[in-house]
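Listed below are the structures to be examined.
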Structure 1
Amino acid sequence: MGLLTQGRPLTWEETKKYAQTVRERGVEQFIQIYKKLKDRRNDCLKWGDEVEFIMVRFDHEQKKAQLVLKAHKLLPILMEPEHQNPDNCTSLWRPEYTDYMIEGTPGTPYGHLPAHFNMVEANMRLRRQQGQALLDKDEYVLSTSNFPRNGCPDCTWPTYKPTPGKSVTASFCFPDEAIFPDHPRFKTLTHNINQRRNAKIALNVPIFIDKNTPRPFLEDFSVYGGDDGGAHKTALMKDNIYLDAMGLGMGCCCLQVTFQAQSIDEARFLYDQLTPLTPIMLAMSASSPIWRGYLAEIDCRWNVLCAMSDDRTAEERGFEPLKHERFRIPKSRYSSVDCYISPESTKYNDIDIVKDMNVFEKLINNGIDDVLAQHIAHLFIRDTVILFEENLRFDDTKDADHFENINSTNWQSMRFKPPPVRSDIGWRVEFRPTELQMTDFENAAFVTFIVLLTRAIMTYNLNLLIPISLVDENMQLAQQRDALRRQKFHFRKSLSTQKTPDTFCSASVQTDTSKKDDCEHRPMTINEIINGSNEFVGLLNIVQDYLTNIEVDADTRCTINQYLSLISKRAAGSLLTNAAWMRLFVANHPSYKHDSIVTDEIAYDLLWKMKRFANNEEHCPEVLPATLSKTNLDVSAAVKLDDNEVEVKRSLMQQSQQR
């Protein structure tokens, strides 16, 4: 979610007065960090995942599933081991936007050793169990990106009715009580976004038209009661599902991975190379086909998040001439990446970047290159939307809260993260698009694949870049219904570069560069991108080639092979995405009337089935391969073996140098 500062949150009127101050001080803080740490080198690889679970209550008599609002009760207990022994805890827990979400990460980052891949799934399972142990009878920890009836009447436990005329959300369908109550950030953020845009959040999501779907489809919101001043009447569109609360976006869950790079240059390189992969991983992980109890024409959460976090005014969105605002801004602050940030990547920045020229010039004058300066100056076109009184007294030479205030509320598909002040953490990048899967096996497979791919990209000095405008196109394609099997995505044809060494890259990884072609990219299916074809090597083949050139213990290799098998079959379409399976389940449910409506009973049966899959009580052959990984929290033997091999290689190298 971002920086969780404690203190008194300022009102929007107070916050607005300090917007320019926060920008100026935030830029100054970044300059201080850059000057101090730009030459930092040789940080070791560290990485970790972030999983946002939801808590669900099953009413077996009424056949109803509801979101359990008790994160504020569970989190103090889950966080206690960290407070007691911060250097030796298995998991870390943080609050998220809603009171039905709990966010867990590994207690310590994973490192460069291959054996650490064998810990990922086991640690995810442990986190699920830790949350589960604190829940009551018939309450369960689930992992999926979007609760299918979020925003429907009585969708939470305890049950609350929305009060659009009084609440911070002004929503017809999402009650304020669902927002996490024990940190002021979340409600203040919601209120300030609505206040800044001077309008209620609203989005129309196209409904999936089944054979019995009413035409035109148009909801009657009078059944909800309440009054939002008529805002919904002008926003409602026929044949669409109406969403009107930040919680319907920020209440979605995701799977994120953060990498520590060796240096700032490597972090920028990784940021750029991973950016073209964001829509590919989004489509492969699609798990959000149902919104407010209706089947939709989308399979992913991304555009909903963008709309539900959009604080732009009518002027900034281009609906009115610029009069009071500084810029016309094409995208929400939650969006796909707008530009690459390495000097070598600039030719692929083919869209106009809106940037604060005062910020840009200040960064340039302080020795920051124009590419990175453009990235920061683009982020800083935004106002702060949450500010605490205590922030105003920070020392810019010792703190970075103003910079993080802006950086962490630009929720883009990739995030460039400078080292925190007063820490030994290095330059990092965060991979943010992946949808959460219903099982720990799937989530671990996606994490393992993306981490291994980063290793291969850097080892072989590969180039995945395409024009940033095409990445934007791909992000829109990725969210469409069954995009994995129905869409083609722009992707680079040849990944080799002049720096790709033959000694590190076997013939199986080389792509055909013999044909002269001015166009470096072409439309490909995800099957081609991942598994390859006669004309393209395939990312999975690159990962497999990389694995043959490193030492991996037998258990870890067995686990990795099963993960990569899932990735391969998912890309090929022989295994369904979570979203495709959900649609199939709904279509085949005996009470479904083919009218696009996912009733309480259907959602109850769907989520109960997902709960059984997640807890290995039942197998889902349409989604998962029939295998079990050898994941284990205790990989000490494999780590010791890896360390011994490193020492042996170091000794042999020293002997060779002496000779």
Structure 2
Amino acid sequence: MTKQATNLSDNPFLVDSQFPQFGSFHVEHIEPAVSQLLKDNRKVIEDLVADNSQPTWQNFIEPLEFIDNRFEKIWGPVGHLDATMNSDEWHEAYTNCLEQVTQYYTETGQNAGLYQKFNQLAESDEYETYNLAQQKVIENALRNFRLSGIALPKNKQAIYKELKQQLSQNSSQFGNNVLKATQAWYKHIKDESELAGLPESAMGLLQQLAGQKSLEGWCVTLDFPSYLAVLTHADNRELREEVYKAFSTRASEQSNHAEFDNSELIETIRADRHKLASLLGFKNYAEYSLATKMAESTDQVLGFLRDLAVKSKPQAEKELSTLKAFAKSTLGIDDFQPWDVTYASEKLKNETLSLSQEKLRPYFPVETVLKGLFLITKTLFNIKITVKEGVETWHKDVRFFELTDEANQVVGHFYLDLYARENKRGGAWMDSAITRWKHPQGQLQTPVTYLVCNFTPPIGDKEACLTHDEVTTLFHEFGHGIHHLFTKMEQLDVSGISGVPWDAVELPSQFMENFCWEREGLNFISSHIETGETLPDDLFEALQKGRGFQSAMMMLRQIEFALVDFELHTFYNPDAPEDVLDIAQRIRNEVAVVQPPSYSRQLHSFSHIFAGGYAAGYYSYKWAEVLSADAFSLFEETGILNSETGMHFKNTILAAGGSVDPMVLFKAFRGREPQIDALLRHSGIRA
């Protein structure tokens, strides 16, 4: 560890600036800043509890909002940089502080004095004068106190604290093991013929990866753009299998790097989650998880997923049968295996639809896609987006944008980090950097988000072009972003994505994906890198047909993950826990059409549920997809880029943040209960 900074006044984390000072943050600043932050917060809470006057919004909630806001601004960048610019030193400091942060949150959640103040406020005459958002803040706080063990006797509160601490540390370790295991494996290739079938863009990427390791030739890594390029295009079947095996055994005992094995952590996390839920009076962790979600019961979630599986499986079986027949007759593959699926699918799509991701890629240069995305945003929501220079970022590739409304008032900002690189967590995500909030002195703090992807980076001095899959990922994360940025809420705990139930938070993100499939949207976001031509009609028609290509197989894959997640948290028996691999196999036997080899350990890198916020909540993607598809169907009825419908969506779904129940918001937008038909239609599934 680097020596700790001694002068707190110089600590950049503690300087109150408009945006995080990424250029000034160093590892030695982390622990002193977090220690000071927690000390300051505890003092405020102590003083609030000691105050004998009747609590009001001004003398009680506003001071709490103030310290929570400061907390996000100081602790947020620490975790963000752990994910985007990871190093052993940074992660060590982050992990050390995570222990303190978890302890702080747990003790705050069990602070009887605070709980009493919230109860007093909820029962006061003044409460009746509060608006819906203010009342929701207080309701949520009381619910969260109960979920934090406020009613437990002291000895059980101590057990709760210990469990929360262990879960926090183990989840962080799980995610770090996945990152380290991903980085530990690579394959150096000197003979170009081994990479036959890979397009020029992929070859350039692998060459660039080799150069980063000071190697000649090409380098295959487990970073997603590299992995996917090989699985999709490599004619070399042995190479596909080798890369597939390395990817599907990451962070497990089957890997060559067993030091990153997550097997023990999975069991410990499952056991501790069950203990935590039981301590609070829930039958299982899934019930505990649903206490803050839209779904009403574990039976409702399991029924929803199995209903979708039943509707999708017959078509998925036909899709796989067609794929196997094609692989045998055209590609000469008799013993069809999972590492053949993506490769054969791409060939079949190209043959039947004259469509491939590589054929589409030249039509989606990054700058064109961004310009089109911003134009769609302007058309639908009357918000202008422009680059803002001179703001510090964490990497040279990161860009910063400003959003303004029709009166030229600043609405918010976002950072955009598009490309895969070493020491950056895989996947794509949006996170809050700053939340919209009205300061007690009256000034309005505008929101800021991080939008992070892992796309294929530019090769040399050529502009990066995205696959259509990458374009939809960008729109997805942008949808999360505008959910946070377009909020009209001024109360911190229900502003933007704060306080939004987890199974509704995917609605705006999946909603935005739809514009990548419509002619009106594609005209804005496509322009051939060489000719400037928008996506031609033949490719557009192929893309439309391609939307339903193997959609039932993809649907079942997501349902499989969701069921495994939900069942391992619903039916946990502490005396004789069912092995996670047995659970996964049992679910696959029920719903899957593609069976992975026995060595596959996909759960060992399933960071969503073991290192992220999706434990007993992965079903949220499908749950929210029903809402988003049905919401988009109103645009299909009124006009894809209908500004009136766009403003209606903005002013109901997006503006309300977490202040109103999402089902109430949905019905206010759509005029009725959600229906599953639009999702099945968009997916090309004939139920």
Structure 3
Amino acid sequence: MGGKCITRQLFILFILVCFLQTLEFCVGQVYDIDDSTGVGRQFDGIGGISGGGATSKLLVNYPMKQRDEILDYLFKPNFGASLHIFKVEIGGDSQSTEGCEASHMHEAWDENYHRGYEWWMLTEAKKRNPNIKIYALPWAFPGWVGNGTRNPYTYPNLTATYVLKWVQGAKKYYSVDVDYIGIWNERPYSTTYVKILRKTLDMNGFTHIKIVAADSLWSVANDILKDPAFAAVVDYIGVHYPGTVTTDKALETKKPLWSSEDYSTFNDNVGAGCWARILNQNYVNGFMTSTISWNLVASYYPHLPFANDGLMTADEPWSGHYEVSSPIWVTAHTTQFTEIGWTYLKHGAGVGKLYGGGSFVTLQSPDKKEMTLIIETMSHDHSECIRPALPPYTVKPQNATFKLQGSFKTVTVLNLWVTKLGFNGQPSTLFKQVGSVNVQNGSFTLFLEVDSLYTVTTSSAGQKGVYPAPPASQPFPLPYKEDFESYNESAEPYDIVQQVGTFEILYVYGHSGHRKVLKQSVLQQPCDWCGGGNNTKPNALVGSSEWTDLSVRADVQVPLVNATDGVFIAARVDRGGCETFAAKGIFFWLFPTDSFGNAKVFLTMDLARAILLGSGKYNMARTGNWNSLRLDIVGKAVKAFVDGHQVLSLMAPDKLPANGFAALGTDTFGIGYFDNFVVEAPQDTVLKYQVKHA
């Protein structure tokens, strides 16, 4: 009797819990998947951004085997992230987050479609997926476009022609068709310019290219609503970091809405949770039909801003090491089972929020034969993006029952893929096919764990691609030596990461034994993206932010025509990116003079030349001549040499950065030449460095 009473009491308690939970825990909340009353918006795809600041800079220098593997994880259909859209920066000769991407036209009279690596990236993406869509956007513009105003809209016809040239170059030299074009990343737009850009594209046979405006805020919708001519030339509204919400005005335009830059978060499991949540909720909450990640792959020096913010990380070409991070597999949950042109179902009929927290979206193929349901249950603390702030909410384990109606009421079996993100030492399950789901009487029920992602689909196309483990991580090797002889003209040296200006290979003749040299090519201040103004000096970094005692040397020349005022080499440079103008370190400057004067030499503790440590003269450095510079730092002891002659020696102050990159650059925009660039440990610290990194 006692046992029966206990059993009865437990049963009553179970029924009571079910009643309090609105039966959710017992039988699951029921959600309809039904296209019989129509569908929602067209799905425009998931993408990633290469650029927005030299984010793929180091990738091109990887050993071919690992480089191809990385590209497969990003672009190969039904293998990894399998992206639908590839967004690239139209280089503008100006710092745009991690570095500076070279323009195809430094000046109005200059055209070169072999600079930089975005052309190579475009062809590699297309090689793997010929159907991938290409989206191009300027972050900055060369100074000549603004004719000294630093405003690309001052002469809108000129700017439109400049962008047209890039589009034509992609087609002519790489057989790449551009599908979408943007205006000016996260900067003011001009309705007049956008109209002229549309006309310019149309007149040159590019009527198929769609315009995305304005890669910033939802406020562009206001101009679309009040200016019919502007509305007619804008095909998509693209915004950045919308926090999954839109505005009434944006919806009123009836335009497709895109989160044209999003994520920007560390690619750990919290970053994967962020990405999983916004891929669903950008549509659930904001009706956004495309989401594009900044960035595609974190292939830039780790000490630069936003390290490891890509969908995966590949920042060691010298070792071949890379990391396939969890956001790759979060992406696959959507991209491997959908295509651009599929359609979201309606809210309340396949799209919505889960009763216990989380969200779900359902997409169907144009012929209504295929269906994919993606469910996410990401908790607040495990899915915060870097921006914007995420309001509080809760998620709990739950049963969810999905009832198939309309085109899918006869489906009996679905494939199931699962990701479970692990935290606090718990292992993760990433993009695992766990069998099939049987549909009974038109319904199926899933138990949904917290911090999980589920894809339930009619498609059998999914695959978790895998390659052997890449080589182990290694520090950037010393010594570093570069004579630039192995590069084609106009190429960028692989590991020298330009922060401002463009440093590219040039053949020179009659230069005292110098054949191929590194040339700073930008002659005037660009229409900047980052700012920094007149304090921004052309410069490029190399190596490791952990380097301490160093000997840096280079042959330098300031030419007679279109020249910079002076050149420098540096060590222990503590920063790059949009803060490069405020960089600290030890900078050794040489300002040549005419054939009758003395050159000036300086040691400063900052790139802006505001913190002077020492100065002097040298009577053999002449404009048009080659000279050899050397900078040695051991502890706080600093020595500087020109042509083997010591010209400065001092003890740096305590606030000198203890470690940092090596660098080279010019004092002003204008031509400066560099050759035989070497970074090595001073003789009395070679052993210490080798022991430290053994």
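Here are a few things to note about the model shown:
- Of the structures 1, 2, 3, the one that -5500 was derived from, the read-out being helix-only ellipticity at 222 nm (-39500 (n - 2.57) for each DSSP H run of 4 or more, over all residues; to 500): 3
- At a computed 28.5 (mean count of other Cβ atoms within 10 Å over residues 47-54), which of 1, 2, 3: 3
- Origin of the derived value 1.00 (Rg/Rh (Cα atoms, Kirkwood Rh), for residues 431-526 alone; candidates 1, 2, 3): 1
- Taking distance in nm of label points 7 Å out along Cα→Cβ at positions 55 and 223 as the criterion, the highest value among 1, 2, 3 goes to 2.
None of the figures in this text is laboratory data; all of them are computed from the coordinates on show. Note that the coordinates shown come from a computational prediction; the quantities given were computed from them, not determined experimentally. Cβ atoms are built from the backbone, for glycine too; each structure is taken alone.
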